[in-house]
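As C-alpha cells, here come the structures.
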Structure I
Amino acid sequence: MKRKQRLMWLVLAIALLLTSIIPVRIAIAFYQTPLPQAIFVLGGDAERMRFAAQFWQSRQNLDIWVSDFAWNLDANRRIFLQYGVAEAKLHLDGRATDTVTNFTTLAGDFAHQRLQHIYLITSDYHLRRARAIATIVLGSQGTVVTPVAVASQNQPSESLVRVLRDCGRSFLWIFFGRTGSSLNPRLNSE
C-alpha cells in the first residue's frame, strides 16, 4: 500500500514538473518572437473565415492556417480567395474532429515551421476555451497565441465545465499523445 502511494506521488510530481514547463516555454517564445508570425483560424463558422480574410488585409506577410472539418475546406478556400488571399498563403487542414484536435493536429506543423507566436482567431463565445487549449497544447510546444475575437450574435460564453474538460483532454494529449475524442460516440475518429 505504501509503495502504491509513493508511486502515485512520484507520478503526480513528474506531471506537475512537466506542466510547469509550459509557462516557461510561453515566456521564452513571447520574448523571442514578440510579433505574431502567422494567423490561425478555428473552423466551424464562415464568419470567422471572412473576419480572418479581412484581418489578413493589414498583415499580408503572414500565412493563414485553418483547422476545420474536411468538408468545409473548399468553402473556406473560396472565401479567402474572394478576399484576395493567395493560395500560397493558405494552409487548410481537415484532420480535426473538435476544438482540442484543432490544436493537436497542427501543433507539430507549427513547430516544424518554427512558429513561436500566432494570432488565434475564433468567435468571442468560444475564445475562453480555445485560449485555454492553446495555452496547454501549443504552449507545451513553445508557441504563444495572441487571441482575436470575432463578434457573435447573442451566443453565451461556453461553460467552465467544457473548458475544464478540454483542458484535461489537452493534458492527456501532452502525456499520452491521445485526446480522448474516440471516447465520444458522436465523433468518427481521434
Structure II
Amino acid sequence: ELAIVLVIIGIILGSVLKGQDLVNNAKAKRVVSDSQAMSALAYTFFDRYGRFPGDCDRNGVINYAVTGAETPATFGAAIPPAGFCAGAGAVATDQWSDLIAAQLQPAAAGQTLALNTFNDAKFYAQITIAGRPYNAIFMMQIPCYAAKMLDVNLDGAEDAGLGVIRQLTGAAVPNATTAWVCATEDTPVNAAYLFDRRP
C-alpha cells in the first residue's frame, strides 16, 4: 500500500512540475511575441508619422535613453500626458503618449502599458553602442531561459553580444561574441532588441 501511495504522489508531483514547465515556456514565448509586436507597432507609427514613438526631435533616435534601472513604475501610475511628445523631451512616457495619441495603444497607465509577461518593464529607448545611439526595445528582468529563447528566435543563435538581441548590464550592451551571463536559467536578466538597426 505504501508503494502505491508513493507512486501516486510521484505522478502528482511530476504533473505539477511538467505543468510549471509549460507555463514558463508559454511566458518565454510571450516575450518573443511581445518583442515582435512592439517592433511592428513602432514601424506602424513610423509609417504614419515619419518617426519612431518617443523620437520627439525627429532625428531618428528615440529621445529617452535607457538607464538599466527601469521598472514599470518608471512609466507612471497615471495615464501619460495627452498628445504627441507631451513630455517635451527625453521623458520615459513620451513613447506611450505618442502611441495613445495615434490610437495604437489604449489610454492606460504608463506602468500598465510597460508591463511585460514576467511583471517587469518593456519599453522603447535609445542605447549607445561604440559611441553611436541605437533604437531598442527592452525587456527587463526576464529569466535567462526567456532571454535565450528571444535571442535564438530573432537572431538564430544564442549570443548575448552580437545580432539584434543583446544582454543589457546597467545601461550598456556587449558588442562582441559573448555568452549570456546568468547563474541559473531562472536568473533575471535584461535584454535589448535592436529593432531598427544594429552596429
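Nothing in this text is a laboratory measurement; each read-out follows from the coordinates by a stated rule. None of the values given here were measured: they were computed from a predicted structure. Cβ atoms are built from the backbone, for glycine too; each structure is taken alone.
Thinking of I, II, which structure, once P(r) over Cα pairs in 10 Å bins from 0, in percent, for residues 9-104 alone is computed, gives back 15, 36, 27, 15, 6, 1? Working through the options, I get structure I. For mean count of other Cβ atoms within 10 Å over residues 97-104, the highest value in the series I, II is held by structure I. For relative contact order in percent (Cα under 8 Å, 6 or more apart), the calculated result is 18, so let me know which of I, II that is. Checking each candidate, the match is II. When helix-only ellipticity at 222 nm (-39500 (n - 2.57) for each DSSP H run of 4 or more, over all residues; to 500) is computed for each of I, II, which one produces -12500? Going through each structure in turn, the value belongs to II.
1.17 is what came out when Cα Rg over 2.2 N^0.38 Å was calculated for one structure; which of I, II is it? Write out the running numbers ahead of the final one.
Values: I: 1.09; II: 1.17.
It was calculated from structure II.
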